[in-house]
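In the part that follows, the structures are each spelled out as structure tokens.
Bear in mind that the values in this text are calculations on the coordinates, not laboratory data. What you see is a predicted model, and the numbers here were worked out from it, not measured in a lab. Cβ atoms are built from the backbone, for glycine too; each structure is taken alone.
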Structure P
Amino acid sequence: MSEVIIRRVHAPAFATECDATTALFLEARRAMLPGLRQVHSEEHAYQWMREIVFPRHSVWLADMAGEIVGFVARDGAWLAHLYVKPGRTGRGIGKKLLDVIVAEAAAVTPVLRLYTFARNAGARRFYERHGFVAVATGDGSGNEEGEPDVRYERPTRG
């Protein structure tokens, strides 16, 4: 297996890397959350990633021999996204992405927060294994998909 490199977006390849990351995001959501209500078109997802996520969040990519196999995005004290390409999970890619974002967040916030859907058992196990604690649950009225969710927190320091 090739080495996984965690890196920033390459500015000259912004559009290509953004599109590859969006495709990974859509593929991972379909694989991990079958039947999840699609509230936006795929075209909207590409636009949102290009215009909101990549320019406004701290984004790190997991690169394996030139292929983007995962990404993480942070918005202040919120871990907004952490996705690994289906077929590449269970290989430590998510942990490497999480380690980078927690270290980065430690400079600006004492606590890192996130939401995940309650039925996403794999994500919940992953976050709990890596120090996150469930602090609140929601009935789905607070997200566009209408899915029950769980808010997690973990300290970034110490």
Structure Q
Amino acid sequence: MSRYFTHYWQNSTWFHNQDVNAGGDLLDHIAGNLFTKRGVGVGDVIYVVTVLSGNLYLCGKMVAAKICDAHQAARYLGCQAEDLWEASEHIVAAEATPMRFDLAVPLTVTAGLRFIAGKNPKSLKFATPGFLDQQTLRGVRELVPNSALELDEFLPPMQRVTPAK
């Protein structure tokens, strides 16, 4: 059974990807250092998010086909390892949505999201009412399945990602 995770992009990473990706490019790859430590595995669903001006933004989602190093990811994607974000782990997608950089999740949905943390699901922290704390989504966090379904309402259907080789 698939599990659901968020992967936080710092604002600089978000804006960099916004600048270099053509509209509608699939979210076919992400990089980080915490995926396996947080329990992400092949077949799991990862949502890429950031927080801008106190609002949750959703770039898209992907299903993990492989967790690997930069060289393996580059072969899968048909590029050079040096072109990829520097990190110890890379996830390439089996399926993904197109990337969006303008999708603010409504506050009512953001406030209702729940994450697995011990025995009881946890909500996100707000710095002040209606203003999401910049730190609350840092790293990789596991969503409860119903919260993943809430995010899915804002995304188009996923498309199959075809490896370069």
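Each of P, Q could give relative contact order in percent (Cα under 8 Å, 6 or more apart), but the derived value 30 comes from Q. Of structures P, Q, the largest value of Cα Rg over 2.2 N^0.38 Å, for residues 39-86 alone belongs to Q.
Have a look at P, Q and say which one yields 25, 17, 15 for semi-axes √(5λ) of the Cα gyration tensor in Å, as calculated. Let's see the in-between values first.
Numbers: P: 22, 20, 16; Q: 25, 17, 15.
It must be structure Q, since only it matches.
Taking FRET efficiency 1/(1 + (r/R0)^6) of positions 79 and 143 (r between Cβ atoms, R0 = 30 Å, to 0.05) as the criterion, the top structure among P, Q is P, with the largest value. For which of the structures P, Q does the calculation of helix-only ellipticity at 222 nm (-39500 (n - 2.57) for each DSSP H run of 4 or more, over all residues; to 500) return -5000? Going through each structure in turn, the value belongs to Q.
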